[in-house]
1. Can you spot which of I, II the value 2.9 was calculated from, given it is mean projected area of the Cα convex hull in nm², for residues 305-344 alone?
2. For which of the structures I, II does the calculation of distance in nm of label points 7 Å out along Cα→Cβ at positions 145 and 321 return 2.8?
Structure I
Amino acid sequence: MLKRENKKLKIFIVGDFHSKIHEQALYEAFLKLGYETDKFSWHDYFGGFLFRNPETEKHPLKLIYYKTQNKFIFGPVVWKINKDLIACIKMEKPDLVFIYSGNLIFTETIKQIKKSGATIFGYNNDDPFSKKHPFYMWRHFLKAILYYDHIFAYRQKNLSDYKKIGYNRVSLLRAYYIKERNFFIANLPANKYVCDVIFAGHWENDGRDEYIKAIIEAGINFKLYGPEWRRSKYYNFFRNKLGYEINSLKDDYNLSLNSAKIALVFLSKLNNDTYTRRCFEITAAKTFMLSEYTDDLNSIFKQGEEAEYFGTKEEMLQKIKYYLEHNEERERIASGGYQRLLKDRHEVLDRVKEILKVYQSYILR
């Protein structure tokens, strides 16, 4: 097959599309590079009932109906998503179908899409091989793996996971930052997020709340934001000490990172992460990153030059106190992380170019 010109290549992004930093970011990046791009979103199929809000509270039975199907991945809504996706692909006839976190997509759906002549790529933020996820969460995806033309792995671990089950058409595609959303603010305005140390991320039952409790008890000027923190056994302690309800940051996320001297990174044990998207977002803001240590993350941002790391609660507290007292050293490392980020090209457009490079290798075979 001959290499197609950019303007003739038609790309279709498939996914939930509830977030601006996942499927939507890739969709916009393909458009920015000049490719004809369309999308299929299944978020609206659940009628806005995946998250509690004033409207869904009025219809508890509908909330149960939609959330049960989304959680256990069965039922009329899921069947309709697959049926409509097949019909949409047949009508639009894309060259490349990129399925983002396709846990709702059946094996038969992948087979039908392949009959249209499209190349099918898959990608997952979460670890579909993690034993900590419920067995039903990734069952459809795991059954369909062999029918994908190529799968991109978010983390190094998953490269070997795919190969262990006999699937070798896999390559690493790391997370990314988005330059329009993650950037350095030169003239920082006075704001409520100014602090010495911040953690802006989700709660997970991996002991991270113990670390945060230690920071607060040490009297450090600290801010905490993110989803699920009400599930922490220390939530009332955090709320009382910090003086506010702990919620997710939306449009103020980048402002909050810019407003801190040190930004923490905790790595998801649920997904066996050895790095996270946050490491790119923090360094894009030229903020000093202090993270749990992994060899993988240290290969991206070198310890003592582009970031700092800890292995224990005591080491974390020691490094926080040290770098708050040594401004020049902290700023040098933060600047080093920013320069490394730019040099190694971790922006969403760079990831899309990696996807296109793999696609070209397939159509030139």
Structure II
Amino acid sequence: MSPKVSVIVPIYGVEKYLHQCIDSILNQTLKELEIILVDDGSKDKCPQIVDEYAQKDSRIIPIHQENGGYGKAVNHGLDIASGEYIGIIESDDFAEPTFLEKLYIKAKKYDADISKCDFNSFFEKTKQIKPGHMNKKNQIPQTVFNLKECPLFLWFHPSIWSAIYKKEFIDKYKFRIIETKGASWQDNLFQVQTMTRARKIVFTDEFLINYRKFNYNESDDLKDFRVPFERSKEIHQWLEENHITDPDILTCLYKREIAYISIICHMKGGLKLVKNITPTIRQWVETIPQELILKNKYFTPYEQKFIKRLRADTGFWLFIYKLPTLKQIRKFLIHCKLKEQYQLFQILGIQIIKGTPSDQYPALLKIRI
């Protein structure tokens, strides 16, 4: 009998977190699993950890390959997966015990192509958990839907690891992850492809998987501003080739790209960064159709103003967005935060902290007590 869910775990350089990840899969309340651990040529102890687990549990399929990047590792797993549904879990993340069972039950109830849930952000430095916000304002239907009926679903974080996909659906369209070196947003196109092709999507309004984050700010995670731009071009090329022109779907995708542009704007680098990113950002914002910006209901006034400014004078407004806001200046000069987990007091750039803050507060001098 085929497993109910095949779980693919692409692995590279995560020996510190791999035990927690694999244990969270083995401890799932859904037991009919196939667990495909793909060691992507890891140089640390990950290969040995994979083999140790494979010897202990017959559900585990160990794979060792030469380093080829995240996409190649996931695709190797997709090529051999035999489960009714397929999930992809990042090797430094960890799932709640009912993650796969709840997604599978809802998928079966509606015969869904995709069954997805919300997720927690787990901050590695502080060990604090921040619940997600995908359904904060109840935009997402609690029964079955498709992307035309809920285009905002495309606006949220891609998080392909917070979902399971019907294998029959994956095989029908031959979906695979882009194969480039390293791990550089290769899952974005996969998310758009699967979401736009799915006949039936279901969403579970629970936080069932934990996304490990090593930085508080998204801009600190991004090392190369060209990566999201390149992924965006690949996505729009695929949409054009497949004649997907629904204005609401496109608008919600552009909304996410505007968020990416904002992340790039706040990367570290000062005026040198502004000079480097200006041509890319100008090219990017000019691809957004003017009629969507002005008329589509999913664009907020802030997003409309943001794009209008960047189109008018990209370099000037990127420089302005790099400057600290009045609120940031005020917090730098005087700021007080009293929480259960920490207490923080700052005056004239000197910061006194007890405990570990859940966010970063810039200061000239930080004193821990």
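1. Answer by label: I.
2. Computed on structure II.
We did not get these values from a lab; they are worked out from the coordinates using the rules stated. Since the structure is predicted, the reported quantities are computational estimates derived from the model, not experimental observations. Cβ atoms are built from the backbone, for glycine too; each structure is taken alone.
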